[in-house]
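Trainee: Take a look at these structures.
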Structure I
């Protein structure tokens, strides 16, 4: 039974319970169930890697195509899944707020936790599979690799909070948000590396915080012999700001839901 106090442990238990409920609701108790949480991004990633391997040379700009696609596409899935999952989190689970211990942020954080866990496990499985067929090597800098991945997750949570908060306030934003999500793809740097771009384009694209995290993942993957461009402090500052703005927008989310 979930305690009704406001201790940190109580919040963790509520979020954990909501994650379990979300898993059962989304994937069901029968068939693949929880495995589909990993299997969905796994199939998408393998499909893109196979397609690009057929139409692209084995190396591009001196970088092996399989690990390049693997790192980029898994980063894209993490970003899109987090933003997509939180867009309707409150609308889909608003009835749970009748339980006094459950708060608005529990709904959003549980979905964030589920998506981060699922995509991280999928990345791990994809990596092991690619390693087994000798398409990738072990990361050159594991700490940098994980730092980039989880910094991207933190930033994506902030973006999802901002999108969800604006969608609750403005119906028009909810309608145009899919377009904005697609617009983020070329700005994210997942299908190119900053070193491949002319300097003036690179300088402009690096004003966007997302490519910094993707470059960190690739720097950890490829090592110092592949040039990468990132500023971890700049990306972290953006992530903090986005989460703060998102939390402010969601502060009265329950009120906006009741007004609908």
Structure II
């Protein structure tokens, strides 16, 4: 191999190594686009509007506002929940803004922004079911529906004695509950009133229970500049009131505030 070719190869290698060490924030700003993964079937957080067919919801509006503060546009990738974290790990998108609960296991594998919503788990029951589930332990011996790969599945499986049934979407979960195939469902209290209203099924929101849930924006490890920029953008949205306005529109409350149990 000639000296010129060797030098050219070395230059290519150095460029590649430099790119590998580049913080994702620089890549995003150069590209002009923040690639955002959402589940796309999780109203009121993120879902396809029936009339327009376009993605809508709190997470969608929040992500767009966040991207503007980073100086870029948001581009959305709808991904089935069970595969969404794996897709982030291999670089299919830059971040996940889809109500990812910050658990110790997930924080060991990914970095997270500061929490942008706080919530609690809420039990959903049939309207004619007067059972009272005041604690997670009181669900023992029951069949409980949760989202596949969700933190609620991990939570219930960790207790034991509960027959946990997982679903790829919340509508399927609620339909099975209404039909008596499961005894209860467990989901985010921010989501439950909207879902019950939209499902038009004989269901009711019951007890809010379990530990406080913190949701953050997930990103790959070792991108501190992107994490700092995202945290600063969230702080600014909360400080100027734009976050509260958006949250009130979708939930009727400020989800950046820690809820009382």
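Trainee: Hey, distance in nm of label points 7 Å out along Cα→Cβ at positions 152 and 176 derived from one of I, II reads 1.2; which structure?
Mentor: Only one of I, II returns 1.2 for distance in nm of label points 7 Å out along Cα→Cβ at positions 152 and 176, namely II.
Trainee: From I, II, which structure was mean count of other Cβ atoms within 10 Å over residues 208-215 = 17.6 calculated on?
Mentor: Value 17.6 for mean count of other Cβ atoms within 10 Å over residues 208-215 corresponds to II out of I, II.
Trainee: Same structure again: Which one of I, II has helix-only ellipticity at 222 nm (-39500 (n - 2.57) for each DSSP H run of 4 or more, over all residues; to 500), as calculated from the coordinates, equal to -12000?
Mentor: Answer by label: II.
Trainee: Next up: Rank structures I, II by distance in nm of label points 7 Å out along Cα→Cβ at positions 24 and 64 and report only the one at the top, that is, the highest.
Mentor: I
Trainee: Here is a follow-up. Using the calculated result 7, 28, 34, 22, 9, 1 for P(r) over Cα pairs in 10 Å bins from 0, in percent, pick out the matching structure from I, II.
Mentor: Traced to structure I.
The numbers here are math on the coordinates, done by the rules we state, and not lab data. Quick caveat, the model's predicted, so the values are computed rather than measured. Cβ atoms are built from the backbone, for glycine too; each structure is taken alone.
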